[in-house]
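Rule-based calculations on the coordinates, nothing more; no lab input. Everything numeric here is computed off the predicted structure, so don't read it as measured data. Cβ atoms are built from the backbone, for glycine too; each structure is taken alone.
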Structure 1
């Protein structure tokens, strides 16, 4: 009897220690993932976009077999992070509703009941953002594309920001943004103005949410083509390294960025272009639905990596290296966070 009481006391002390450290105790998890899949193009010719490279007979040799392999690869990534697949997934570089439909029907996620939200954007190449979600865990209430009109370049077109508000299992509303900021093509400084403007559009929408509810639960995810400490992210979107105020944004990728870890490799250097940002209210461990400051994870199983023969080490196992087809996954690694409830 004394032995049993001693064991119980030790267990209770362990639980108390976990509670004091902020580690979740016997909680359910709600995973949010972000993944730039590197050009998921369907096989149909869209006369309104420049998708010729990714048509059968085009420069890249895109065909049915390669398309199906790409779908299977993306599905494999989505189920690679553990027993419970993500409740919400933000995807970048999706061409069409057809591609999203095929992903849910002909990949390893086909039996998981995923639904999706996608809008056609005015991007010249036809690449958009989209969201996958499991209706059992996330119930959309409202969604819309935030269209980008550059005042300094009215003829330029880029991807929309996808905004989706939905109910999580606790009954709280989670405000999700899926972003793919303009690329650095042409030079980082030369293209920076475009990313700064898109960041201002996202921030304006976030401010409107906070004006209605300073405790709003906000998640911003995607490929920002900037790093956490670049001007667009730190000073325009105002996603800080750590904030305790409810209506402030916290970039959970900062610790990984500071450690030199990243999701994309350029000229031998890893960088955290793909990021996960939350409102301060989501970092309150006493809340019904919350996460932890150190919760961001870069998903990097061996099958997503290959040897970097030029700069040594490893790099993402891309679908294409230049124009050469490699049968790989993407030039980006996915990132995810777990919420507890």
Structure 2
């Protein structure tokens, strides 16, 4: 395929407006094959830069369809495209021409670093926060050792991988950011309900809640294959999933700690196995302890807040509502009235 016309302006994918034709640099992150209502094959390609993901459907009559299999996930591309509004799915790309991007495109502003979204929180900041939460929330020395051992053994991966392929925290170091946020909330909520329901016997187990908040998604380090550019499911991830993989990882780590309390391990395993809340959402069990209920709802809240807040921050729709947010039942979110703090807006 030929290179795109140099007369077309170069625009960041995240800054591309509806109905505009431009050159964009973007990374292919996913290809999904499908069939339209007439039985014709198509491929839905997802491209991203640091700040946004945009879908480019390649329909059956598109001359590019035979070439889609040549496109490699994780690879940066120079795309001659036009942004088209879709009432159901928001902005989509109509690809006119495409080729891999490389050093020769540097004069047009190509920088691979602009195509990889990264958590705004540093590795050191996130791990330091977890250390404080562990000290504050886990008093059982064996449970604390279990959590610290797992973090230390998997620190390099935890500092890199996303929390998901597309749904929430789907960026470099997103899993660690999600874990930190869930754990912070879990510590606050567990302290509140310990005091509120002080007559519980046994009392609400703050240590299990905090440990589970940190470890609930630990199986994702084995579910995903991640090379710093693109996330894909491993063979084990596809066949078993992160919930089972995480439970197995925790059980194996506990077996290395002499005298690890069986009841504590059982409670911790249950939270991990039930944290998606429903069988239809992939949980082998539904929550049957208060600790599991706390972690499930906090995990669900944090995931949905991330998806919703990020959509609000990057939405480019011309009206008062965002594009549909898949994680929020495909609802559009109201953008509200922006506050200009420079002119005396409330803090």
Structures 1, 2, by distance in nm of label points 7 Å out along Cα→Cβ at positions 281 and 329: label with the highest value: 1
For -11500 (helix-only ellipticity at 222 nm (-39500 (n - 2.57) for each DSSP H run of 4 or more, over all residues; to 500), calculated) the corresponding structure among 1, 2: 2
Origin of the derived value -0.85, -1.33 (log10 I(q)/I(0) by the Debye sum over Cα atoms at q = 0.12, 0.15 Å⁻¹; candidates 1, 2): 1
Read-out FRET efficiency 1/(1 + (r/R0)^6) of positions 73 and 305 (r between Cβ atoms, R0 = 30 Å, to 0.05), computed value 1.00, structure in 1, 2: 1
Origin of the derived value 12 (relative contact order in percent (Cα under 8 Å, 6 or more apart); candidates 1, 2): 2
